[in-house]
Structure 1
Amino acid sequence: MSFFSNYSRANDRCACLVQQLAATAGVGFNGPQPWDIQVLNPDFYQRVLQDGIIGFGEGYMEGWWDCEQLDQLFTRLVAAKLDEQLPQQFSMIFSLIWARLTNLQSAQRAWTVGKVHYDLGNDLFAVMLDPWMQYSCAYWKEADNLEAAQEAKLDLICRKLVLEPGMTLLDIGCGWGGMAEFAARRYGVSVVGITISKEQHRLASERCKGLDVDIRLQDYRDLRQQFDRVVSVGMFEHVGPRNYDTFFGVVRRIIADDGLFLLHTIGSLQTNLSVNPWIEKYIFPNGCLPSMQQVTRSIEGLFVAEDWHNFGADYDRTLMAWEKRFEASWPKLKENYSDKFYRMFRYYLLSCAGGFRARNIQLWQILLSPNGVPGGIRVPR
C-alpha cells in the first residue's frame, strides 16, 4: 500500500472522529447551516485531533477552515462541552503543571499582558469600543446601543458605590481612563487610576487632563494611599489565584473602614488554574478566571459581601457590538494589522460571545464593605 493511500485512510479516520464529535453539538461540515464548519484544508481534522483547542484556533487563523457565524458555532460547541473531549497538547499539560508550581502573575510577570494585548494599539481599541473606551461588559438592561449600555454600566457602578462629591476613588486597572473621567465629571470625586499598560496610561492621562484625576503606571501591590471607595473593572482576570489573597489584602489595607469596594470581573463556573489555551497563547497571557469559591475564600475575614450581581448574558451582546465595530473599521485598520491578525481577533471576539451565550462563563459585580454597611444597603440594578 502506498504512502498516499495510508495517508488518505488516516485522514478519513480523523475526519470521521471529528465529525462524530461535532454532530453531538449539532455542527456539520461543509453544510448549509450558518454554524457549519467549511473545511478548506483536508489536514484540518488531523490537526484538531493532534493539537486540540489550540490547533482548532490556529487552523482558523491560517485559513484552514471557515464558518459563516462563528458565534453560533461556539455557542453550540461550548454548550456541548466538546472542548473537554479534545486531546490536550503536552504544552497545555505542562502549562497547567507550571501554573501550579509558579506564580504566573507575579509582580515581574504582571506587566506581560499590558505589552502583549493592551498595547496592541490605541487606534484599534478607539474604533472598536464606545466613546468611554470601556473594554468590559456593558449593561444592556435599558440600553439599545453600545454607548448607552456602557454609560449605564459606569453609572451603575457609581451608584452602587454611593459616590458623593469630595470622596476619593481608586480605580485598579483603569484602562483608558473612561471610568475615572466619568466618576470625576458626573460625581465630583477625586480619582487615582492605575494601569500596567503604557498605551493606556498615555491615553488615559490625556483624556483626564484638567480633571481631579491622577493616572499612574503602577502595579496594585505598590499602593499605599488610603481611599474612600475602590473599584476594579475587568482587571481581576489578570491577578491569578496565587495572588487573590494579596489583592484583597491590599484593598482592605487601603480602603476606609466605612468604605465600599466594587469588583467587576468575568467568572468561571469551576475552580481552575488556567483559561482556554488558545486565549492564553494569543490574547491574554497568564490570565485566569476566578471561581466563586476562590473569591469567597479570599475575602473571608476581610469583607462583608453586600451584593453579588451576575449579568454575564450581557457580555454576549457587548462582544457582538465590538465585533461589528471592528469589522466596519477593518478597511482602515488593515493598514497597520495583518490578515492573520484580523482572523485571530474575530475568532477571539466571536468565540467569547459564544461562551457567554452558552452561559459557560459569567460576569459578576461584587460589592464589598470592610465591616458591613449599618442597616444594609439597597443596591441599584
Structure 2
Amino acid sequence: MNWKIYVGLRYLTRRSKERFISIISVISILGVIVGVSALIVVLSIMTGFDMEIKEKIIGTYSHIILTKEDGIENEEKVMAVLNKTEHVVATSPFIEKTAFLKYRDGAAGVIVRGLDGEYEKSVSNVSQYVDSGNLNFGESGIILGRELLKSLRLKKNDKVSLLLPDGRRKKDFTVRGTFTSGRYDYDANLVFINLKDAKEFFNEDSVSGIGVKVDNEFNVNKIRRDLQKIFHYPFTIRSWMDLDKNLMRAIAIEKKIMFIVLALIIVVACFNITSSLIMQVLEKTKDIGILRAIGATAGDIKKIFIFLGFSVGFIGALFGSMLGIALAKNINIIADYVERMTGFELFPSDIYYLSSIPVKIVRSDVAIIAGLSLILAVAASFYPAWRASRLNPVDAIRYG
C-alpha cells in the first residue's frame, strides 16, 4: 500500500484528539449521504413522471392526430391516403365531443370518444386498459373511466344516458365495462362509445379526427412535417408531444431546478469537509512537521489531505447512492405506510393525475450525482491540503 494512502486512512479512521473535529467529519459524511440520496430519489421520481406521462399519452391517444375544423368527411378516403404514407403503420377514425352523463339524479360533464373497436386497437392501447381486454361495446354500450365510475357509484350493466349540452338530444346506454389508463384526468373524464353510436348521438356524418400510428413514436415531428405537405389547411396535425406540452415542459424545468436546489445540500456538506480538514491540519501540525523532516515533500502532504477529502466524498457517495436507490424503489410502500399511520396522503391522485408515484432509476443519473459529490468533496480538500503543504517543518515540530 502507498504510504500516503496509509497515512490518509489512519487520519480518517483513527479517533481525533479533539472530539469536535470527529463530529464535524461525521456530519460532513452524513451531509453528502443525505444530499446524494435526496437527489437520486427526486430525480428518479421526476424521470418517472416524465416517462409515465409520455406512456399514458401515447397509450390513450395515437402517435399523430389529424383533425379538421368542421370534421373530416369521407374518412375512409383520408385513411387510405394516410396508410400509403411512409412510416404510417395504422389509422383509426374517432369522434370526440363533450356531453353530460346522467345517472338517476346525478349528472357529470364528460368527454365522449366514439371509437371503432377494430381500428382503434391498431393505433392505441385503449383496448388494453379496458377491464375486459377489448373494446366490445355491444348494443348501445358505453365504457367509463374507473374514477368516473367510482364518483358516480355506478357498476356494470347499469343504465345511463348521454345528453347534449344544449339538452336537445338524449341517448340511453348500458355500462359495458371500465378502463384504467393510470392518469386520473383521463379516468375521471373520458367515456368511450361505438363510433356508429357517436355519429347517431351527435348527428354527424363526419368524424372529429383520425388517429395515426407510426413506426417510431420519437420521430413524430419529422413525420408530421411530411404529412403537412399532403394535408394543408383546414387540416390540423398534432403529435402526442403536442398534447400536454406545457405539463411536459414544466416537468423538465422542475427537474433541473430540483437538481440545482438539492445539489446545494452536497455543497454545504463540502464546506463542512473543508472546515473539518482545516482543523485536522491544525491538530496534525506536529505530525506533518515530522513527515516533512523525514523526507515527505509538500506534494506528498497535499496528496494525503486530498485523499482524505476523496475518502469522505466516496463514503458519502457510496452510502448515499445505496440509500437513494433503496428509498426510490420503495417510495410507494413508504407513502402507503405514512398514509396509514397519519391519514395524510403524500401523493393525491387527483392532483398529480397518476394512481401511484412513478419512479424510474436511471443509472447515468446515479453516476452523475455520485461523480458530482465526489468532485465537490475533492475540490473542498484543495485549500486545507495547500495549507498543510505550506507548513514549515521546524516550526511545525516546535509549535505543533
### Query
Taking FRET efficiency 1/(1 + (r/R0)^6) of positions 170 and 322 (r between Cβ atoms, R0 = 41 Å, to 0.05) for each of 1, 2, which is largest?
1
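Assuming 3, 14, 22, 27, 21, 10, 3, 0 is P(r) over Cα pairs in 5 Å bins from 0, in percent, for residues 194-265 alone as calculated from a single structure, say which of 1, 2 it is. Intermediate values should be presented prior to the final figure.
Values: 1: 3, 14, 22, 27, 21, 10, 3, 0; 2: 3, 11, 15, 13, 13, 14, 12, 7, 5, 4, 2, 1, 0.
Only one of 1, 2 returns 3, 14, 22, 27, 21, 10, 3, 0 for P(r) over Cα pairs in 5 Å bins from 0, in percent, for residues 194-265 alone, namely 1.
Supply the structure label, taken from 1, 2, corresponding to distance in nm of label points 7 Å out along Cα→Cβ at positions 42 and 74 with the calculated value 3.1.
1
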### Query
Thinking only about relative contact order in percent (Cα under 8 Å, 6 or more apart), which of 1, 2 has the largest value?
2
### Task
Out of 1, 2, choose the structure whose coordinates give Rg and Dmax of the Cα atoms in Å equal to 31.5, 101 when calculated.
2
### Summary
helix-only ellipticity at 222 nm (-39500 (n - 2.57) for each DSSP H run of 4 or more, over all residues; to 500) gets -18500 when computed on, of labels 1, 2, structure 2
### Query
Here FRET efficiency 1/(1 + (r/R0)^6) of positions 82 and 290 (r between Cβ atoms, R0 = 25 Å, to 0.05) was calculated and came to 0.55; which of the structures 1, 2 was it taken from?
1
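Computed from the coordinates by the stated procedures, all read-outs in this text should not be read as laboratory data. Keep in mind the model is a prediction, meaning the values are calculated, not measured. Cβ atoms are built from the backbone, for glycine too; each structure is taken alone.
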